[in-house]
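Next up: some structures, all given as structure tokens.
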Structure P
């Protein structure tokens with residue numbers, strides 16, 4: 001049995017999707033990040049970096065429990081555990097891994113910072129907003145060009161790179177307005193195809209459930225938000 005620690009953010013959604021696609025038995029331990037539960041001592045023993053998602057696999061390597069954090073590492077772990085969602089042939093495998101790393105190094109950070117400066121930062125951050133909107137659009141264009149000639153990010157087969165990137169890019173209309181997806185027709189086709197997968201629909205339904213039992217950002221207390229973002233009394237600089 002796998003225990004998934006998380007809430008409803010895109011980086012957690014990708015693990016829900018992988019677990020559903022792989023048919024692995026799992027249970028969810030909600031982590032209420034907007035009340036600071038990721039800083040509790042018990043959670044820090046799972047991930048000293050105080051981030052979700054985390055999984056604990058009771059049947060890990062050698063039959064021993066294993067804890068894995070960082071969403072990209074979790075996807076690779078689950079793929080190798082099951083022998084699915086990641087090619088075994090070297091070139092195809094690294095095609096998948098390099099697009100997974102593109103999500104981890106660029107899509108997630110650029111979209112994450114864009115959302116932060118639009119939604120959470122005080123007024124007077126026009127440069128930061130412009131920078132991260134520009135970078136988010138730039139990497140979406142890169143993905144759109146890749147998908148012009150490929151059904152999926154790694155090529156013809158659906159896998160970990162798609163699972164990692166889909167939860168971010170499916171939210172383009174929410175991040176950038178209702179017409180945003182029209183600018184990226186290949187991304188739009190790809191998102192629709194993945195949204196239609198039964199495992200993805202099951203995962204998104206479970207994400208909706210966890211959001212009902214965890215605090216959403218608009219209900220969070222100011223001090224908890226300051227601690228989460230390292231600002232105010234928690235700022236180092």
Structure Q
């Protein structure tokens with residue numbers, strides 16, 4: 001039975017995980033691969049993920065094993081849904097909590113109607129400039145590597161589709177939203193742009209992916225539970 005189950009993962013499986021806070025997407029892949037290799041004695045096993053999440057984001061991660069890794073492009077092409085908390089009045093270099101605040105701005109002038117109007121202008125097809133602390137490649141190198149060395153760089157805008165932004169809560173300085181968008185959308189860039197629209201600054205304090213294509217968090221695995229199931 002053990003060998004048969006191990007072969008199942010070689011033949012190809014799609015697993016849905018709830019990525020923990022601070023884990024990189026690569027680290028989750030590494031943990032899943034290692035657990036399967038130990039459990040079934042598989043020396044070599046292809047494991048990959050469909051759609052990167054930043055370390056400080058949590059939520060849905062699609063993990064493909066074996067021959068199912070050939071489906072990664074297909075799996076990550078689906079519409080994404082996120083829940084985000086944006087703090088107005090301050091920015092950080094990466095527009096999230098990975099770096100310390102680098103500038104502060106007034107936010108007391110911001111009203112609910114201003115936020116609603118700004119969000120309505122941020123939907124549809126837009127040309128979005130990725131944050132400099134991102135995995136986007138510039139001259140064959142990840143933008144975040146250049147940024148961490150203090151190198152100046154200009155990232156090209158990328159066309160993305162924001163299907164919907166729903167305002168969930170407004171309690172200054174925090175704004176909570178739900179976003180339905182295409183692959184490749186940077187939610188940190190949405191936070192940045194919202195701050196600019198409002199004549200202030202902004203950065204993400206919380207981000208959770210709840211949906212990717214047809215997959216949702218409802219049946220997502222916690223890695224520790226997955227490990228216990230195996231052993």
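Bear in mind these aren't lab numbers, they're just calculated from the coordinates by the rules spelled out. Bear in mind the structure is a predicted one, so any value in this text is a computation, not a measurement. Cβ atoms are built from the backbone, for glycine too; each structure is taken alone.
For which of P, Q does Cα Rg over 2.2 N^0.38 Å, calculated from the coordinates, equal 1.02? The value was obtained from structure P. Upon calculation of FRET efficiency 1/(1 + (r/R0)^6) of positions 37 and 197 (r between Cβ atoms, R0 = 41 Å, to 0.05) from the atomic coordinates, which of the structures P, Q produces 0.85? Derived from the structure labelled P.
Given a value of 1.9 for distance in nm of label points 7 Å out along Cα→Cβ at positions 21 and 189, point me to the structure among P, Q it was derived from. Please list the in-between numbers first.
Working: P: 1.9; Q: 2.7.
Label of the source structure: P.
When you work out mean count of other Cβ atoms within 10 Å over residues 165-172 for each of the structures P, Q, which one comes out largest? Before the final figure, lay out each step's value.
Values: P: 24.0; Q: 12.9.
Comparing P, Q by mean count of other Cβ atoms within 10 Å over residues 165-172, the maximum is at P.
helix-only ellipticity at 222 nm (-39500 (n - 2.57) for each DSSP H run of 4 or more, over all residues; to 500) was computed and gave -16000; which structure, P, Q, did it come from? Spell out each step's value before the answer.
Values: P: -16000; Q: -8000.
This figure was derived from P.
Taking distance in nm of label points 7 Å out along Cα→Cβ at positions 69 and 93 as the criterion, the top-ranked structure out of P, Q is Q, with the highest value.
Work out which structure the value 3.5 belongs to, where distance in nm of label points 7 Å out along Cα→Cβ at positions 45 and 85 was derived from one of P, Q. The value was obtained from structure Q.
Assuming 12.9 is mean count of other Cβ atoms within 10 Å over residues 173-180 as calculated from a single structure, say which of P, Q it is. So the calculation was done on P.
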